[in-house]
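**Student:** Down below are the structures I want you to see.
No value in this document is a laboratory result; all are computed from the given coordinates. None of the values given here were measured: they were computed from a predicted structure. Cβ atoms are built from the backbone, for glycine too; each structure is taken alone.
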Structure I
């Protein structure tokens with residue numbers, strides 16, 4: 001269900017979650033520009049919705065807005081340095097921009113973080129309660 005935020009001067013009556021799901025629906029419908037707008041609206045209301053940041057980064061990337069996507073991915077990696085997907089996104093964006101050493105460094109960070117998360121999960125699963 002795509003929200004029609006254009007009919008009111010103020011979209012504040014929609015919750016951040018509604019704006020997020022609206023953005024996801026827009027991505028699914030191929031409306032990346034509308035998705036970017038909805039993800040931004042969501043993040044204005046709730047900057048802690050990291051899934052919305054991931055969606056915004058991917059939508060910007062798909063629109064070819066690599067510099068802005070890169071800035072958002074860098075910001076996300078600063079907010080949550082252990083976010084594997086943030087570092088994976090940085091790697092992909094750097095690669096698209098031809099920044100191969102930076103892309104490789106971020107890919108390595110993502111891989112190491114993934115292993116770290118996996119080891120934590122295995123440790124929790126094997127420890128008695």
Structure II
């Protein structure tokens with residue numbers, strides 16, 4: 001399989017995984033946080049738009065790092081970080097008296113996603129060697 005084809009395939013699979021996770025997050029917000037002032041429809045729009053950009057951007061970030069394109073990596077890293085945080089910023093700013101578990105869940109999901117990105121980057125760097 002050609003490298004560019006493999007990269008496109010892996011990038012698309014990553015985007016599908018990110019969007020699937022977004023659906024889980026939307027359902028969780030509807031189930032647990034809709035009584036705390038979170039508009040689920042607005043959250044869903046923010047989540048799906050930012051997840052689309054995050055998924056594509058984080059894939060490009062990994063590719064830029066592998067290819068040692070530092071400027072592109074910085075650009076995609078900043079875009080990915082902003083898009084990753086957007087839905088959580090909405091929840092934290094729109095929520096009224098959120099339960100402590102909401103803050104813990106957001107922090108745990110943030111850490112798990114960072115670990116996933118680090119694992120993905122490590123795997124791609126090891127595969128390149």
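**Student:** Of the structures labelled I, II, which one yields 93 when volume of the Cα convex hull per residue in Å³ is computed from its coordinates?
**Tutor:** Source structure: II.
**Student:** Output the label of whichever structure in I, II has the greatest value of relative contact order in percent (Cα under 8 Å, 6 or more apart).
**Tutor:** Biggest value here belongs to II.
**Student:** Oh, and also: For structures I, II, calculate FRET efficiency 1/(1 + (r/R0)^6) of positions 15 and 119 (r between Cβ atoms, R0 = 30 Å, to 0.05) and state which one comes out highest.
**Tutor:** Across I, II, FRET efficiency 1/(1 + (r/R0)^6) of positions 15 and 119 (r between Cβ atoms, R0 = 30 Å, to 0.05) peaks for II.
**Student:** If you don't mind, there's one more thing I want to ask. From I, II, which structure was helix-only ellipticity at 222 nm (-39500 (n - 2.57) for each DSSP H run of 4 or more, over all residues; to 500) = -29500 calculated on?
**Tutor:** Derived from II, not from the others.
**Student:** Name the one structure among I, II that Kirkwood radius over Cα pairs in Å, for residues 55-102 alone of 10.4 was derived from.
**Tutor:** Among I, II, the structure yielding 10.4 for Kirkwood radius over Cα pairs in Å, for residues 55-102 alone is I.
**Student:** Given a value of 0.20 for FRET efficiency 1/(1 + (r/R0)^6) of positions 71 and 95 (r between Cβ atoms, R0 = 30 Å, to 0.05), calculated from one of I, II, which structure does it belong to?
**Tutor:** Answer for the origin of the read-out: II.
**Student:** With FRET efficiency 1/(1 + (r/R0)^6) of positions 31 and 63 (r between Cβ atoms, R0 = 41 Å, to 0.05) derived from the coordinates and found to be 0.70, which of I, II does the value describe?
**Tutor:** Going label by label, the one that fits is II.
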